[in-house]
Structure I
């Protein structure tokens, strides 16, 4: 008799639901589009009755995500913002949320809008400052919301430490794991109660689905989230769930190549005279490197960098890219560049952006699956003109190869 054992995450992503079709033995899981399901008799509902409450395709994705994140269950939603809002829906008007002061602009917009309607109290805190978080916890929050690495400055937050502080005062912790995915980070194993995703990003990986998910560590929380999702009707569509599950199959292979390329590009940018600063925890010089190395299994494929020439240099850069694309979103097979101040974080307002450290010279990059040398060449030619001290591309390729060789030897 073969003993059962936990499958590796790569196997779960690649095979969950494969060859489970009871009717025809299909290898690929069927797509169930039906909005309603037949009762076998009076008062005799089957496992599904109405699509808003449950769907076999959506549940298959939920199961896979729960297994990958190490949770008790998951709820698949219509967007990443809907997933965050599902967590917020568990709170009441007197509850306090402690949120990061430098979070994604859409998250900040949602939190502020809900707080203005008195759905809860809100406190924005620099979560890299543990003393500041400890002070906030003295107010006995109901929820601590974490985003690590942060969007767009890639700041790394100590999940374990924040969970311990939050739990000591009875608060629950939700972690946005969109930037890394379970391929690089599993917050529930570090103490988190909830993990949220915009499945639009790395989990789907092909920039053709809008979706979200929330995974809970406790079964009671899963039940509460499912009930609230049914009440407010924010469940994801079956077809979007099917596409996301298909994208999930290649998550680990995509992530491995994307983050290897990201490291090379970050090394290249860190040594370019037109670049003032690079934000990527994979770099040994990054202030979040040691913590990221401790709590993550990889450094991911997101990075940001500040140009020495300010906004004028940004305009020059985005006007001269050819392989990279100027667009919002992230996590797809194509490499994207975004200007947070005028795109993803525009709604924050200038004062909030300044407080968070998001300047007009900052660019955020999502690294895709293009050949690394093509991306290097595109960066170099787009940076030409930003400084008169540009170094030939071949020199950067040499440096990048030397860095990769050093890491391989280690």
Structure II
């Protein structure tokens, strides 16, 4: 992976001023579904946009370079990207997955497993003894989400890569929460990196998309061919908007991270807050691992509000700057209640095992003024105190 300065230049300028037809500075959008053949039995670089499209290839190449990978494939959603990354699994193969993963991920893996597509073991990947026991089952693929959604658990990617190699497994890392601006899993040993590009890469809450980045070109080609076969590739217009968002990735995350650190410190000192989950806090159990493998702590955090669901109701109804909504990574600050929103599809027992309580709230910190965010949370916490 290039150094941080070079990565910032890739994000801001890759593909700029390369239009051979008209000299456009910004890469043009190619909406055509089909492309002319140069002649009979003579194929050009593109023929049909499901298979390949210049605009989609431009953003895929940009993301691959940012992640230090050989090939990226752009998909219609983050879930399509995850499903593609797991597509090599066969009936009977074991997938090792985090027990506290995103609710949509848990749903997908559970349903695939129930249909016999593969077997799944949900494991606390921060528990070394539990990991050793799980790897004894010889998984074919290991999925890691770090930091995890929503409890911000940090998994040692190097350690997971070594364990995976020892049993001949492939390691897939979901890097959605940090983006390549703050973490590059391939440099730490991952075989595949998955993104919901809906989140930080696009950054404006107006595009649904996903990406899979392969460390090796052959694996990337295999995934691209399968994505074309099943028809899950993303649209050119969505790719164009995603590339526009990537241009400001580093400056957005830098500001969002500063805001998040201030919010985490404020919440950690409040008597109505039982616990704050943010790897940037020295008290976080994954703080040192995060420092070792990340170049920043990101802008996602969660916290336990004392008083359960009714306290949550009082807080969110008093907020004026934070918006109660799912998703994350946009310029606006969002608050979500995982138990009834992002992780509602998980059964109560699975949520309890993962540590997702009725008092847990997840924050995606945006670009608003720091003081406005702190005042807004103070307003919500005061409402909890008055109830």
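Bear in mind these aren't lab numbers, they're just calculated from the coordinates by the rules spelled out. Quick caveat: nothing in here was measured; it's all calculated off a predicted structure. Cβ atoms are built from the backbone, for glycine too; each structure is taken alone.
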Value 4.2 of distance in nm of label points 7 Å out along Cα→Cβ at positions 93 and 149 was derived from the coordinates of, among I, II, structure I
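Can you rank I, II by distance in nm of label points 7 Å out along Cα→Cβ at positions 45 and 293 and just name the one with the largest value? Intermediate results must be reported in sequence, preceding the final value.
Details: I: 5.3; II: 3.6.
If we compare distance in nm of label points 7 Å out along Cα→Cβ at positions 45 and 293 over I, II, the biggest value is for I.
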